[in-house]
Structure I
Amino acid sequence: MGEKMKNQKRIFILLCYYPLSLCFFSLGIIKTFAAGDPPKRPKESSLYRTIENAKAYVVKNQNKDGGWPLISGEKSDAEITALAIWALTETGWGTGSRVIRNGVRYLKKTQREDGSWNNNTAHTAFALIALANAKADADIRFDGLQWLKNAQNPSGSWGRKDKSPGHLLYTSATLVGFKKLGFTWTRFKPVLTGMEWLGNGERVNFENVWHLPGGTQSDIFVTSWALQGLLPDYDLDEQIAWLKQFQHEDGGFPRFKGKPSDPEVTAAVIMALAAGNDPLNTRRIAISYFTKAQEPDGGFVSDIPIELKTPTANLQSTCFALIAIHAKTDSDR
């Protein structure tokens, strides 16, 4: 199961710094944007239009309080607001823009006294990524980091809430958050113990991949998040190969074998492949799927958000699509 970690090159990461650059895979063009300015328009392509329409969908659905809802017109939500800031800043949206500033203000307002957002590990991890991308309030981020550290179980796992039973998705999301902020297993013990829990052979099924608690069916979405939490530090070529076999002709990935492609599942797979420094080709084909799956209003439909009773265009899946399109490997960075 690859429990031994690979020898790592020493990488020095400047915390809270992310390049404001956008790499268009279909054009091979890198555009750098000034802080505070919306991205300028390069030569148009289908991928460019997909990105621009998705960004427009996110921006137009920002509520007056600065936050974003899961569904257009609904109440603002801290998790979705964090994802929106993360997505827009990854696409080159300036940290000084009013859209980003208002979103940051909403996150600051909704942080609990204990340092968390909603007493939820994933929400807190995403909020910290967003605030780091936005170069906002080190004190607020420190409080959130302290809460995440203290919310870890003695086993090394994280649950949905502080000290709640360990959960694959919440442990994975928390590890992704720490890694995005520059905390590696060699320098931060909670990351090491979290990865050891997640990478333990007891967490996988007969196919050597991951699934939700209480079931045995191999789950492409859950496996993709687990891989993001473990890569590139674990040798997981077998699991990467397992993922790739489910890519459909349209370029997308389903959650389970035999199901149709889903945008948020596809986004999770792309992010996992990038975390594992996988060659660009599979990611490029998967990214092209977004140009076909996008709704006319710029959003993406998925049944992944647990709050949805039926698959609906939503901000969560749209933000993850944008994040995935701009996901970078270590070599890209």
Structure II
Amino acid sequence: MKKLSLLGLSVTALLFSSCKNSEFEGYTKDDSGLHYKFFNQNESGTKVQDGDGIVLRYIIMKEGNDSVIVNSKDVSRDGTGCASLAPVTTSFKGSLEDGLKMMAIGDSAAFIVSADSFFLKTQKANELPKGFKPGDHIKAIFCLKEITPKAEMEAMRKKQMDEQEAMMKQREAMAKELEPLEQPAIDKYVSENKIKVKPTASGLYYIETKKGTGQSPKETDMVKVHYTGKLLDGTVFDSSVERGEPAQFPLNQVIRGWTEALQLMKVGGKATLLLPSSIAYGPNGAGERIPPYSPLVFEVELLEIQAAPPAPQMPGQ
């Protein structure tokens, strides 16, 4: 009888200890230091492993006041409210990734980890964000929807890399075919459109269609323009006019042909620009719309010039 009583006391103590070993009410503390609480758990289900890809819904917030840091529904790309994570890799002992590796499909749970470790180790930030101090914690609520095993993820990555390599080889072959055709195409366009101006040293043809007034922009200025960009066959690949909103940018952060040509314009002026690929997008082209070695035609209107913002002062200046 005495033995049973002692056994009962020890079991009760063990249960009491396991429920109270986290300073956060309702949570259990894992040996790794991770605090967790399951709302729904399939204990026999296949758990997430290192290298797996997953689809989940989540909310990450500051523990204590529940101010939201990020919600998967705000970053979901398909409108489902879910986000993908691949591959799952532990960023520190007791991390949120370790929490994910406790979960199976259909599970939902909350995890609490140190804010210092989450931001500095998982997110690789240089410092804690505003509103956080050392010793704070974050809480993450996860609902796991899908698991893609590591082997399948690796096969998918290999297939993607093979497809990218094939595309690069195809583009390189296209570039070799297109390079010798560029200058004859420019000469034909100049002849057919009766362009009389001479190209600049860079190969730019600048055809002024309306004179502007006032100053011309400097290379470091901000400019606001309306434009339409075309291939030599008339195909429009980009147009602020069609979008109904002018473009604004620093003049020294665009293709070389634009940097050169816009400095020849004045506010209110319009011009047609014929750019060889050497001062446009070169042997690589741009996406699927601009092939390698493509000369481009732009119709541009300069709407406004703004001086560049002053450079930040270095200490002591």
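Comparison across structures I, II (criterion: relative contact order in percent (Cα under 8 Å, 6 or more apart)) gives the highest value for I.
Taking mean count of other Cβ atoms within 10 Å over residues 110-117 as the criterion, the top structure among I, II is II, with the largest value.
A value of -7500 for helix-only ellipticity at 222 nm (-39500 (n - 2.57) for each DSSP H run of 4 or more, over all residues; to 500), calculated from one of I, II, originates in structure II.
Source structure of the calculated read-out (volume of the Cα convex hull per residue in Å³, 126) within I, II: I. Here the criterion is FRET efficiency 1/(1 + (r/R0)^6) of positions 118 and 230 (r between Cβ atoms, R0 = 25 Å, to 0.05), and among I, II the highest value is seen for I.
Every read-out reported here was derived from the displayed coordinates using simple, explicitly stated rules and does not represent laboratory data. The shown structure was predicted, so the numbers you read here are calculated from the model rather than taken from an experiment. Cβ atoms are built from the backbone, for glycine too; each structure is taken alone.
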